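I've put the structures underneath this note.
Bear in mind these aren't lab numbers, they're just calculated from the coordinates by the rules spelled out. Nothing here was measured: the structure is a model prediction, and the numbers come from that model. Cβ atoms are built from the backbone, for glycine too; each structure is taken alone.
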Structure I
Amino acid sequence: MATSLKKLLQQIAGKKAPGPSTTFTIFHVYYALKLMAGKPIGRNKLAEKLSVGDGAVRTIVSRLKEAGLIETSKEGCSLTKKGLEIWHQFEAIFPKQLDVQKNELNTSVFNHAFLVKNCGQNVTSAIDQRDAAIIAGARNALVMIYRNGHLRIESVSDCIEKDYPKAASVILKGLAPQDNDVIVIAGADSSLKAKRGAFAASWSLISG
């Protein structure tokens, strides 16, 4: 499922010869689907939420329509049956998200967490995830694995609950991870950059 989802999103967000490179990323496509999953949304509001220009939002909408994922009406853009199926695939991989206040582990003003299901085996040093988050605009990222009933961060703590109890309490209560789940928290100077960084790091775990 993750492989086919990866391929589809790369096609939508990628450059199409002989045209210019896109000014948006897979995150923008993901976030557009998330926004449309709630209720129809107009293009102007979509551009504002995604923090992209008119040209980029027109291209995003056009490509999502070409892929059969959305339809447009006077109410705005909304997901088709196929679009909902794709969104449900995202929800299965990233079932929960959480805004995290500044604490002893997360020192940025804005911090956003993604729960990534059953991907602990894909975390090695977590350098790839931190790099992906920073390239996407975040200042930093933490990658935690829930294993044997405890949250751990490689080279930082084998038991977050013991070493950083306040942060652990928020994470465990808000995300309720299960064994081998991964939690990625990205910090940034804006809410959107934190979300973008957390998504990029999480996407790197499932996209190979």
Structure II
Amino acid sequence: MYVPRANEETRVEVMHALIRAHPLGTWTLLDGDDLVTNHVPFLLDAARGPLGTLVGHVARANPVWRAPASAVRSVVSFQGPQAYVTPSWYASKREHGKVVPTWNYAVVHVRGVPRFVHDRAWLREHVSRLSDAHEAAERVPWAVADAPDDYVERMLGAIVGVEVPVDRLLGKWKVSQNRSAEDRAGVVAGLRERGDHASAGLAVAPDSEEDDAVSG
């Protein structure tokens, strides 16, 4: 990924926050001479390893887990808030008109060599944690224990666990850092006025060490 210095995000806690807020990873790995991409909702275990470990699962019918471990190289991309930016928001448009549209976004790329897990106890604990994490905001949260045990066991037999110990985090926050303070203020106001979820989240994307992590 091309990352100009002004757009580079190096704070681990900020990149972790984006992963937690946008957990559906686009996972690409090399299988022989072919690139294979899957979309997997990952949990981030920040306590495992210096940069954390991604934990997820795939369908057993998905051949991705059969790739030889020694040959696998992978990257998981987590797309944060993103939005089109019109030059009409820039103060400089009114001053000299030398402006063009752009697209702002925040993204994290995670690199690591995956390992695959078949242990039933591990799988049960994983899907329980995954369900609990995403059911927490529901009015009536569902839990794995709500389903009949024999059914759960059958479902567990249909999946394979995935762990990706993170060996590199690469963050890119393209949030108008190259514009003047007046232009950036115009972008923030425009994003907020637009009112959709992605634009609102991008309006608070961090561009300095004093800013908060992405919440959108």
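Points worth noting:
- Which entry (I, II) yields the derived value 27 for relative contact order in percent (Cα under 8 Å, 6 or more apart): II
- Structure from which 1.00 was derived, FRET efficiency 1/(1 + (r/R0)^6) of positions 118 and 182 (r between Cβ atoms, R0 = 41 Å, to 0.05), options I, II: I
- Entry that produces -14500 once helix-only ellipticity at 222 nm (-39500 (n - 2.57) for each DSSP H run of 4 or more, over all residues; to 500) is calculated, selected from I, II: I
- Comparing FRET efficiency 1/(1 + (r/R0)^6) of positions 94 and 134 (r between Cβ atoms, R0 = 35 Å, to 0.05) across structures I, II, the highest figure is found for I.
- Per Cα Rg over 2.2 N^0.38 Å, the highest-valued of structures I, II: II
- Identity of the structure behind 1.3 (criterion: distance in nm of label points 7 Å out along Cα→Cβ at positions 142 and 158, calculated), options I, II: II
- Taking mean count of other Cβ atoms within 10 Å over residues 126-133 as the criterion, the top structure among I, II is I, with the largest value.
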